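Here, each number is a calculation from the coordinates, and none is a lab measurement. It should be emphasised that the depicted structure is a prediction, and the values quoted were computed from it without experimental measurement. Cβ atoms are built from the backbone, for glycine too; each structure is taken alone.
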Structure P
């Protein structure tokens, strides 16, 4: 009798485990359409064109239709993730932590491994730099005190968080609004770079890779030698590619695999060349702890 009872108990346990597994499988999401978005940059429209072949490859690998959500600001991408209007997104490190703090159930799965390009170092990182126009009187950190300075966006890592927390907190040791006579947001790294070049702002904090992109897209109008770099931040991890955590595991695996193997495809090689990168590398949440330590995500 004990043997029979034990067997029935084992069967019951197995049945419960199977039911639990089935329930878990039902809880994950397997949408017919995957919606993709990126934080706005100086080249959002151009980047959408560049992404098109990659998104076609993603569609082929996942068997899903891919739709693009055009953002209006960093916060609009965060809101789209919170509202589950977007399934896959490219965020800035700071906007990623803001999204997590506000309750977005997302996981980071990859980022760019950038090529060396001027002030942009090779690797999965970048820096915030403080630029002024060459030939102006603004040649030192001390000389820009009381001047007009541009940040990018309140949710920008290199264009807001790092300048406030590290430059303001550790270099000049006061809030930026106290050190500068005027602090404004431009809305884009390219807009900040162009404003400094045109003399509409005295200085600006921009990301090294976005700064180099702005020079390239100006088609010779702006060159690196037209600018002074008065300050450079510590290394910041590159923009996180994220997906919603509730997507089914096999779907998430296909998404990640598509990006981290891009350099093995002709489509991927062309895309990576256009965005100044060698490949994609796997990233995880802990890689962005440096941003948390700077006060990011609040």
Structure Q
């Protein structure tokens, strides 16, 4: 079962009151149905959703729907459920026109119906987070975009071939949307994967930082060693004061250690507290002496 199917299965199996069921049906009809004159038609493949819609039509709207089941054999065998019902009083068309004036509970149920009809969501185990709702017309997609973003989501819209996609890519907002859909088990699964991936990414970033710092430390140490060895070969270490010469000698003994480690070693071996900034200060003095020697030799 795909993650999208898991979410939709949770929505169809959730307990909703009569009003919520009615607006869930309206959401499905809005996204994946036609209303022409007094005839309403819906075509779908998911049996669980078909059962949900049939019960809503019968028990909430108290209407009888004609159901045709067709078996399609293109690439794979599948069943298509076709609902047809008469709406002589234009009830559905009136309710859809007034959809912008409903309360939050009904609005959320309407969104659930839309997701059942046309929603899809990537499994969080995949490389990218993505949730989308697909529509045949720009008008419908614009209305849903406005409805969703009134709820402080950051949905965006794009045209893809003949379809209009309303989509989310923010992992946090997708998590909030799953909560709105009432898909609790899917939300827990999604959050577990998201937390694991975020932790893994954080560890990876820390490892990269540590590696970069290590490479920087080694490069700095190599430069310091070159300066110290140059001065030692010319027997010019006496140009350094006692404290600076001590730091230089410890660098020769410990060529790959960081400033902090050098400070800890000197503190331990000399019984005198030495800090990282102390080490850095004396290496700056070594650098100044080295640069002066180079300038003098070039003149």
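Identify the structure, out of P, Q, from whose coordinates distance in nm of label points 7 Å out along Cα→Cβ at positions 87 and 255 was calculated to give 0.8. The read-out comes from structure P. Here helix-only ellipticity at 222 nm (-39500 (n - 2.57) for each DSSP H run of 4 or more, over all residues; to 500) has been calculated and equals -19500, so which of P, Q was it run on? Value -19500 for helix-only ellipticity at 222 nm (-39500 (n - 2.57) for each DSSP H run of 4 or more, over all residues; to 500) corresponds to Q out of P, Q.
Please compute FRET efficiency 1/(1 + (r/R0)^6) of positions 95 and 287 (r between Cβ atoms, R0 = 35 Å, to 0.05) for structures P, Q and give me the label with the greatest value. Spell out each step's value before the answer.
Working: P: 1.00; Q: 0.00.
If we compare FRET efficiency 1/(1 + (r/R0)^6) of positions 95 and 287 (r between Cβ atoms, R0 = 35 Å, to 0.05) over P, Q, the biggest value is for P.
Suppose you compute distance in nm of label points 7 Å out along Cα→Cβ at positions 143 and 271 for every structure in P, Q: which one lands on 8.7? Source structure for this number: Q. Look at relative contact order in percent (Cα under 8 Å, 6 or more apart) for each of P, Q: the largest one is in P. Calculated for structures P, Q, mean count of other Cβ atoms within 10 Å over residues 127-134 is largest in P. Given 43, 22, 15 as the derived value for semi-axes √(5λ) of the Cα gyration tensor in Å, which of the supplied structures P, Q does it correspond to? Computing semi-axes √(5λ) of the Cα gyration tensor in Å on every structure in P, Q gives 43, 22, 15 only for P. Here distance in nm of label points 7 Å out along Cα→Cβ at positions 39 and 167 was derived from just one of the structures P, Q, and that gives 1.6; the source is P.
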